[in-house]
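See the structures that follow.
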Structure P
């Protein structure tokens, strides 16, 4: 409700306009029901402001527009400058317009970068920048095409990526710094902590004796925050800072590590959708899917002066990672021992139709059939390489990674579980991995006595 109030008051709409919108779908019906509740909350909110003789920020802008239009304020200024123009919302643009209209010789000077418009959720409208001349008539454009922050290899990847959106203004950016190798690296590991440690270890190795390096750990959402105290103890030559990409805008570091670039609700791009109710008062969404997320990804990469690491997981790579690979960007892919082409086509041993995909349940990571829940087949992650699934046949569960090929015996009783070495009060024995203490239909109680020296995995 508070988000809706803020965005609504910063929009060009009046409440009566919203209530007059036609009802064409269930979402429209839901929106009208919401407005009936919203009107009561909104009226109470406004009455509290009046009773305390205060106003919020949006009221300040609205009142300023009203006073200028009514002639209650005459602008003495012949020059108006707006910095960070790409973040401007329609109501604030209206204030600029009415001030301009008061002086026939008033000049407007704006500084902004449409590639970094990332606040639509707060009401910013990218078209105010990309279609500037439509809103502010005649315009002379000066392109600031030289960057003193990132090198040419980061620039090449980031610039090409952002301009895949044809609505963005075309630019050719020049860099002062140059590199002889790829400086954007994709690190693919089954465990996010492993990927992060490998990225930080790589940065740490490159720091000269007695030197230091600043490193941003960036994420789409704050809940991706790792254990910073532990990392700072292990990597004492690195000045580590975690923040969301939105918060990092305007900042820079030697290296950037982008966490959780995976296909997930809270991955990158985020799969979280705005509620249709708040979409009613936001600027019109762009035609290109994930357009704002693409700009946010550009912002993340361009916080780095030297090197960018994008961390992802096998079979969970986000659309952005797949695009970087499929379109042959100047990006290195570090899979460890993972043979990606083989693992991507591991068929489910249960139904023989689906493919095994990485799944997460709390702290547990495993593979399951892509036809889940129609096929209930699951497979453990190989304990040796930590990446590929253990795929069962008649006798063995075998790692799908051809460089690993670790194997475990199939339980002869249930034909699905793995025989694991366990230790009991009478010595070592083999037990089925599907054994449950409380029993159940899926539990298997198979056991077999073995000697301590027996080897049951390969």
Structure Q
């Protein structure tokens, strides 16, 4: 049997996600159960009554062991509509089935007649817009495979927007939107990003739903959703990390994938990235891979010791497999490396890498253009050094002027204080002058009075 596969519940595959939604003791209609791997679990572990429709006779015999009732027939003969017209199901399940039908919308539409008002129809379908498929299409390749995204028995193909429309036209609303995921190169299609040039690759990597392998929608009747104000739950991860910033640690055995720390990025974001250091006394070297595609990046490095103090570290003597212009590193391939070897990393707690991504995922012919744009050519290098020297001189003069300005301010403050003291002394002298004058006038008046009295006595 083509789909005789084991049921794996401890992974985020479509069947395990479907089973987690089904409540115990439910009435379930399962279309295309194959050998009954999910049918068995629903009956034996969740005590559900399961009704099945399976086209392959051999598979149906196995699945019917666990079913309450079943039909061995093509789904699109619609025998199930009349057979179970008096049953209302809690759940109706299409696990990777609809893509095999000629008229899946009509089938889905008719299931509403057998579903309870608050029941749920759960569907999973492959995403034909997965990057694995699109990479091959970009290269004019479209091959069917025995299983998977392009199973050779698939008749209908679905992408996110078309799937939502498909559900709406059948009278359903997706109340839970979920998905399963697969990275490019990790599935049966066999395509890889290196089949694209860097510029196209950049756009592919940053597409929405690029890594969605299957869409998994839980549907309810539109009338029920509108009447009961059902909240939509969206679980799909739109964007996956596509790039990696790596730091390798050399403890004497060179660079290995066992001794690497990774920061995964959806898009390269300029900023500060810190990495804890273990056994710093044994550390021989540090290698920074700023991105796993071609990249132009300005990199500055700092060490933080066990006391929490940070020291800026020069990368002037750092080795690189790319081009280096001051603190700007230019990748010539998809694996730019910046290596720092030191004789002593003792008391090192963490390293802090400040990265400014100037550009990334550019074409081979673009390197010289970017060098000129960012002023990185050899002919501009000496000019850049001169300008940096002039900047340093200007900064030094500015610092000296700042010091002179501070000294002038201090002298001005002292003069202000002296001025205030002089005013205070003047005020005191003026006050004393007034007092002395008043005393003098008083004394003179007293002497005049005594003179008059004396003369009067003589007369």
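Just a few scattered comments:
- If Rg and Dmax of the Cα atoms in Å, for residues 123-322 alone is computed and equals 18.1, 57, the structure in P, Q: P
- Source structure of the calculated read-out (mean count of other Cβ atoms within 10 Å over residues 19-26, 9.8) within P, Q: P.
- Of the structures P, Q, the one that 0.65 was derived from, the read-out being FRET efficiency 1/(1 + (r/R0)^6) of positions 307 and 387 (r between Cβ atoms, R0 = 41 Å, to 0.05): Q
- Here mean count of other Cβ atoms within 10 Å over residues 67-74 was derived from just one of the structures P, Q, and that gives 17.6; the source is Q.
- Origin of the value 83, where volume of the Cα convex hull per residue in Å³, for residues 363-426 alone was derived from one of P, Q: Q
- Read-out distance in nm of label points 7 Å out along Cα→Cβ at positions 51 and 195, computed value 5.1, structure in P, Q: P
- Structure responsible for -11000, with helix-only ellipticity at 222 nm (-39500 (n - 2.57) for each DSSP H run of 4 or more, over all residues; to 500) calculated and labels P, Q on offer: Q
- For 95, 58, 40 (Cα extents along the principal axes in Å, calculated) the corresponding structure among P, Q: P
- Cα Rg over 2.2 N^0.38 Å, for residues 115-218 alone from the coordinates reads 1.45; which among P, Q: P
No value in this document is a laboratory result; all are computed from the given coordinates. Quick caveat, the model's predicted, so the values are computed rather than measured. Cβ atoms are built from the backbone, for glycine too; each structure is taken alone.
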